[in-house]
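Have a look at these structures, which come just after this line.
Any read-out appearing in this document is the output of simple, stated calculations on the displayed coordinates, not a laboratory observation. All figures in this text were calculated on a predicted structure; none of them were measured in a lab. Cβ atoms are built from the backbone, for glycine too; each structure is taken alone.
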Structure P
Amino acid sequence: MENQTFNLLTATGTITNKSENQDAHIELENSIIVADGLGSLSFAGVASQIVVQSINAELLNNFGKSERTDFKQIFENAKSKLISQASETNNDPNHYGTTVIVALDKQKELEIAYAGNGAIWHIKGNFNEFPNTYLFPWNAVNLLNPHSIPQGGKEALYRLISANSSFQEAEPSIINLKKDNFFGDILMICTDGIFSNDQLNMGSNSAGKWIKFEETMNLFFQKLKIYFEEITEPNRENLNEFIKNYLEAIKPIIDDDASIGILITPQVLQYQNNKRVEKNNNLLNNEVIENNPAQ
């Protein structure tokens, strides 16, 4: 039998319970971007759209030109676009602001950059081999350390992309992640409407200290596991459908705009396919044994 070839998969989506969704998102064949416009600002939705489109254009223009992506310059260029927008429209520059997360596939590694909060989940391709008693796999780790501090009883961002004059404010944190060539890698990025470490409920009682794990993430891992069980030929179309179904499932439990992006390396698809073939072969072998018992 001819070996099956798998391609990198990307998909993004968004949902809200509010009258206006101020998030933005986009996917390319090799990258995903999500942005969360700061809801307290008048032009938050405009800011997130401009920043996502600017970064998207930069990634297209720079595709294959260098081994490492100059995310610092890309984020500064996006900020310049916001400054120009505020100037051209005579709007208050303090009314533009957004967080942003970018994940990009390169030949040997995954490149990630962010400013603000949200989450960057790095998930190994064998995440769905854990027993059902595990609410989420231990080989899924959130890599995003929020650019925020506690202030007035909630989080206050010190890194984001806005239209003010401080370019230091937009300097991203950058992560270069070597690919796993056996299990493969899944990256799930999301805005804080789905998950962010600076919005976790933490406390203590007579039983000890506790951290509440968000139901949005429990649902994500449950549904991702079902996706790989039910979809025999993963592609960009059915991955986008998975995101759509997931967002509809969390809509009743969110109180903010919620955006998500997923990037799945070919090695994950190869690993999952090998598992499926092995499982089918075992089932066939068991049927043969049952139909032809030893005399």
Structure Q
Amino acid sequence: MSLLLQGPAALARRALRRPSPLAGRTVLVTGASSGIGEATAYAVAERGARVLLVARRAEELERVRARIGPAAAAYPCDLTDGDAVDALVEQVLAEHGAVDYLVNNAGRSIRRSLALSYDRFHDVERTMAVNFLGPVRLTLGLLPAMREQRFGHVVNVVTWGVQLKAPKFSAYIASKTALDTWSRIAGRETFFENVTFTNMRFSLVRTPMTAPTEAYAGRGATPEQAAARVVRALEDRPLTVGTVAGALGEVVNVVAPRASDALLATLDRVFADSAAARGTPGPEGRSAG
């Protein structure tokens, strides 16, 4: 029967029966011990991939590895430690050869106003270390093998804040914007070797990273919903995955920048700093990475 004569449901079932492009491939996922990273690890394993799990917390990482089984390997690593990242790259390449797909998911989110940040330059340093410097160092380590085999894809979990420029997220959004921009440029340099990049500009997702902010309670997508979008990006390799709201915000920032400033400044006053931002002990919003 011609595909044109089949209904949407039949076409969908046919698509599901097709082998995933991930089958038999090696996929490295950072921040794999919880949240989006954990859900992504399960999803790519179900599609037949070999999954390399990276995160700081060895016990949680082992829990995820055990649940997946022989198709997974765990590599505890703090991405803010440059020597540890270099050692990770060396070990992974020695044990698995080239990584076919890399998901830079591990991150730190800090929601804190400037008024509470004058003596907290370390917030900037910490977010840049986890959200930009770590992923870039890891990507640079894995890129030569990808380019040599003439195949590779990198998915970066960033944020719609790259487009919206939301108040109280100056350190976080700046670090994610740096990764977003670096990857776009890198993709142009690796274009002819079939090594590509996707920037996932997510809106709110319910993960341990967002838990310290009371206003987020019960809001946002589930990690499983976010992971489904990551898997789709791994398989289809789009340049950017975003939201309608993010795209509209980006347009408004360009065509009516002062009006956009006034709107977001008003929202900044309406939504106060969280209790964590005002001084609850412990780091705010560190993810599984």
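Descriptive notes on the structure:
- Read-out Cα extents along the principal axes in Å, computed value 89, 57, 32, structure in P, Q: P
- Per distance in nm of label points 7 Å out along Cα→Cβ at positions 123 and 139, the highest-valued of structures P, Q: Q
- Value 4.1, calculated as distance in nm of label points 7 Å out along Cα→Cβ at positions 59 and 163, assigned to which of P, Q: Q
- Which entry (P, Q) yields the derived value 2.8 for distance in nm of label points 7 Å out along Cα→Cβ at positions 179 and 251: Q
- When relative contact order in percent (Cα under 8 Å, 6 or more apart) is computed across structures P, Q, the figure 26 traces back to P.
- Structure responsible for -11000, with helix-only ellipticity at 222 nm (-39500 (n - 2.57) for each DSSP H run of 4 or more, over all residues; to 500) calculated and labels P, Q on offer: P
- Distance in nm of label points 7 Å out along Cα→Cβ at positions 195 and 243 derived as 3.2 - corresponding label from P, Q: Q
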